[in-house]
Structure I
Amino acid sequence: MIRVLDLADPGQRAQAAGLRAAAATPPEVAPAVSRIIAEVRAGGEAALRELTRRFDGADLPDPFLPSSEWDALAARCSEPVRAALQKAAQRVRAFHAPQVPQSYEQRLPDGGLLRCLVVPLARAACYVPGGRAVYPSTVIMTAAVARLAGVPEVIVATPPRRDGSIAPEVAAAARIAGATRILRAGGAQAVAALAIGAGAIPRCDVIVGPGNAYVTEAKRQLSGEVRIDSLAGPTEVAIVADASADARLVAADLIAQAEHDPLALALLVTADRALAQAVQAALEAELRDRPNRIAIESLRARGAAVVARSLEEALAFADELAPEHLELLVREPAAALYRIPHAAAVFVGPYAPVPVGDYLAGPNHTLPTSGTARFASPLCASDFVRRQNVIEYGARQLAADAAEIRALAEAEGLHAHGRAVEVRK
């Protein structure tokens, strides 16, 4: 089911590191997305409607879900799911509330006033995939945080079904999260319409949320026109485990991540070869009893048990990967935690599998992938605001600073800069 790779062998080490690279975006995606963006740019809302008809089979006179239909769909969400979404929203808001930046001001010695004003973005778009699975949890993780940050208009964009409806769970989550509208459109065409503006679809200031390769490529190509959260690749987990780990738990967690996507990366990294072999057997048993086509495809293509010479080497290799999700199933996880600063989200101990973060714990599940956790962070409240600098000088403050301003202007050869101060003496 999964291969066993030895870090002591340079070739096998390179193979382990290259499993993620094997999931690179197909070359045909970028030109296809360029054509879609050009169609939306030229044709606006009519082009979006045609592309939605072409790709999703839905013919929608109005791409926005009418409020009455929204409420009717939300009412069909089961009570257990609704209760879970409400609890998740409470946890997410509580965790992200301290992340909202605060405005501040400073006084200069001669009366000048300096301020940094935190201004919520006017309009945010939250992309929610609708292909292989339904993701109401993504609505909570994105729209609820945008509203918490003070964004007045939050549009949830998700692909429609052929009849123009969306999943009741997504409709309910959008109400709970405080979204203001639902756009029934997906793919690169939805990203283009939200970034550029298309008829009744307003131009947004930020687009967040995961998507397939076409969504990600559209975000890449439009990132100069709209703020984006990240360029997300296929999901990934690295599980660092020692002899204390239960092979059945490791197998279950690898399958849980692998079922997202045939391109998902699911790795066990351990210094215990016996554990690697036990996990192989546990995977076979679990998938024999509970077949999962996508997980099987993913694990065969990009699953591996990576055997290190020591726990220290296992942790170092995991840190080099900078994975989206990292599980620590080791005897002393607190000590191991600080050896892997580059993971995007860390799950500590046998009772914290990745799904607790996907759904309910509170920290955001919109995470950097593809090794970008080396420099990027999970989605947070500050992604939905901007800062404005305000400088207020009086005559006394300008007089106190005039000589230094003129000196710097002369040094840079910008004489009119100095003159702009001089005329105010």
Structure II
Amino acid sequence: MTETTKTFALFALVAVLIIGTGVIQSWNAALFILNMGLISAIMSLGVNLQWGIAGLLNVGIMGFVALGGLATVIVSMEPVPDAWDAGGLRILFGLGIGGLTIGGAIAAYKKIGNPRGRVLGMIAVLVVGMVIYRAIIMPAIKAVEAVNPATEGYLGGLGLPILLSWPVGGLLAAAAAWVIGKTALGLRSDYLAIATLGISEILIAVIKNEDWLSRGVKNAIGIPRPVPYEIDLQNDPAFVERAAGFGLDPTIASTLYVKLLYAGLFAIVLVVLVWLSQRALNSPWGRMMRAIRDNETAARAMGKNVTARHLQVFVLGSAVCGIAGAMMTTLDSQLTPASYQPLRFTFLIWVMVIVGGSGNNLGSILGGFLIWFLWVQVEPIGFWVMEIVTAPMAEDSAIRAHLLDSVAQMRLLTMGIFLLVMLRFNPRGLIPEK
């Protein structure tokens, strides 16, 4: 079997699995898997840029995804006038003071020649700036968060179209990646992994705790959508008539229609990103990145600026994850910071890249669809298997109760076993790098 035939066969298998879900379970479930599979494939593309092409071990993926989600609130939610009147401008002024403090500390460190004076000058700037910063921003934050805290308590956004938040999410993630990269990319790969994980936790903690920014753990709900609302479709006589023509209930038809529209939007983004990634991979830049990945010493000897190229690809990969994060929040229509669990979902994205084929964009996409399908379907399949296994047992059997209660662990168990089997028998992934 040629590589092309194998690739088509694997993607056809994924299509059969999704269609089978629609036939056996429901088309709503199938479209949910399809939409989240598209988003997962985009996240996998971003990680593949960093790891598969450049060899950068980034385990802070969820931090960049969360920044993409934050962008949807900042861009598309309507501003809260009462909150802005209470302290919005003071918060912006305080953030400006904070930025000037950091800039002043950096300037002091660079300008002062004496090593001891340099450290003391930097500390002095930071202490004075922090005191001023807190004196300005803390009262303003309390005033903003006291404005209708049950439903608002934050500044809101710019009230712009939601689709603008997707590239903005990428820009936010890219900006954060640039700051992280300037400080952490000089570290060895294992230390880089620890640093990115820690910084990711910090980013998520900020989003969780700064209510004035995104309502924190209270969740920002009602985020605008780029597609119609189901209730509006159900009240549209023309849509109801078309649904009846297909023999569908208007409620079910409206849900399927909305999910299909989302799938179309996500597919367009994925196709554009794949085209750009393939162009980059097959360009002189892509060959240079793979050369740096395979032998940094040789690349430096050939005059390549390895650190600058690492920073470049780290920013690009993080931007792709930020776009995916904005898309995921748009699909949910709410920002729920508590759902960003770095270790759990970072592990899942890495499994997608490894199983699909590190260094191969099509492999990463395949892994995104396949692993997400397994992640969603393993638990119901596990429950069905356990029901068959325990059918001969008595209703009050302790073993039966234990097995049925263990179904929730089937998901993690299956993912672990699947990954181990793949690494043992197909370590380069289902569609390996050529």
Structure III
Amino acid sequence: MIDSSILQGKKAAYFTLGCKLNFAETSTVAQQLASYGVRKAQKGEVADICVVNTCSVTEVADHKCRQAIHRLVKAHPGAFVVVTGCYAQLKPNEIIQTEGVHLVLGSEEKARIIPAILEGMTGAHTVKTADIKSFAPSCSRGDRTRYFLKVQDGCNYYCTYCTIPIARGRSRNGSIASLVQQAEQVACEGGKEIVITGVNIGDFGRSTGESFFDLVKALDKVEGIERYRISSIEPNLLTDEIIEYCAQSRAFMPHFHIPLQSGCDEVLRLMHRKYDTALFRHKIEKIREVMPDAFIGVDVIVGTRGETADYFQQAYDFMESVDVSQYHVFSYSERAGTKALEIPHAVTPQEKHERSQRVLDLSAQKTRDFYSRFIGTARPVLFEHASPRKPVMHGFTDNYIRVEVPNQQSLDNLIATVELGAFNEGGDALVGGAIKAKMDGVL
């Protein structure tokens, strides 16, 4: 057994790319290393250990991962460099050839990062990948206020454009009892908001015979947690039952994030998605029926193989017609080993850029219209931690409107009812006016 005392007093630097799930997992790794006496390197310090948690959803993501590795190796000469995450699972042998990288851990091995680091620090450069079978729990606080609770990992869907089932394995999850216990621990630490994360969270229960709806009801009962947000859920798995429950629940916020990917049924068929635009429209209308003030964020991909100009226009017309609050736009990127490569008609980079810009412009208008509806109203805002040196601080309303107020450290991690004013100078938040009441104490 390798002596873990070699970690005592070491400094570590962390870099994360990709989804909220990755950020939650990196934070968990940092907590694990801290328990062995490893502290986070401060700005300007040279770290002894560098951990890079990677994404591989697009070729651009791969490129950013390579850039991040090179930057960290240069900034922390002599550091023991660990690369993990989806890019590491898909292309481990490519990464281990990178100068300065000592250890590459696939998705399954990420959960055993401490013994892998200890072994690697006393041996040769190593690649560790394996079939992905286990569920590694993760519940961690971000740099701000929210906690991220990982409830599920992996995906069984095999959409034609996606490598996630290869990078993260089949769908699996923790038990409701274990997840409730983690939420209770967050409450003990003073956390007020939890974001429920995973790769395909609506598919929760494959490992345990439970359901996502059962999980939602159980988490809603945890005392001390005042807000839950569902990070992203497939429209075919977001049941009317779940929507109706969230509308009258104690702590689930009027906020949904739902992937559409394309507003054209023919493109959805080429993608092997499990719904059509009629079902998607029904879900949006159902949310608006029971939660008219809800923020609805939507993922879309432009420029996929098979997306002709006519199909894109159909998609755009659909996106324009549904009452959502924001589009998160991704340009299609070809990934080795995916079925999408067999689809004829490739979209040129210029066409992808033009289509992406059109949807981004549409999204900006929809978000501005949504925010504008609430100017002059009062809503509860959870304020995030801000540096004392900054003149302003920010928070989010229950329905995910970003609010800006003069920096008052006393508001850190507190929920207060705030009167919403006009847009701030940057146009990305509403300026908070009178704070009508603190829900956590006396003004």
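Quick one: distance in nm of label points 7 Å out along Cα→Cβ at positions 179 and 251 came out at 3.8 when computed from one of I, II, III, so which one is it? The value was obtained from structure I. Among candidates I, II, III, the computation of helix-only ellipticity at 222 nm (-39500 (n - 2.57) for each DSSP H run of 4 or more, over all residues; to 500) that gave -24500 used structure II. For the read-out relative contact order in percent (Cα under 8 Å, 6 or more apart), a value of 9 was computed from one structure; give its label from I, II, III. Label of the source structure: III. When distance in nm of label points 7 Å out along Cα→Cβ at positions 11 and 227 is worked out for each of I, II, III, structure I gives the greatest result.
Quick note: the coordinates plus some simple rules give every number you see, no bench work behind them. None of the values given here were measured: they were computed from a predicted structure. Cβ atoms are built from the backbone, for glycine too; each structure is taken alone.
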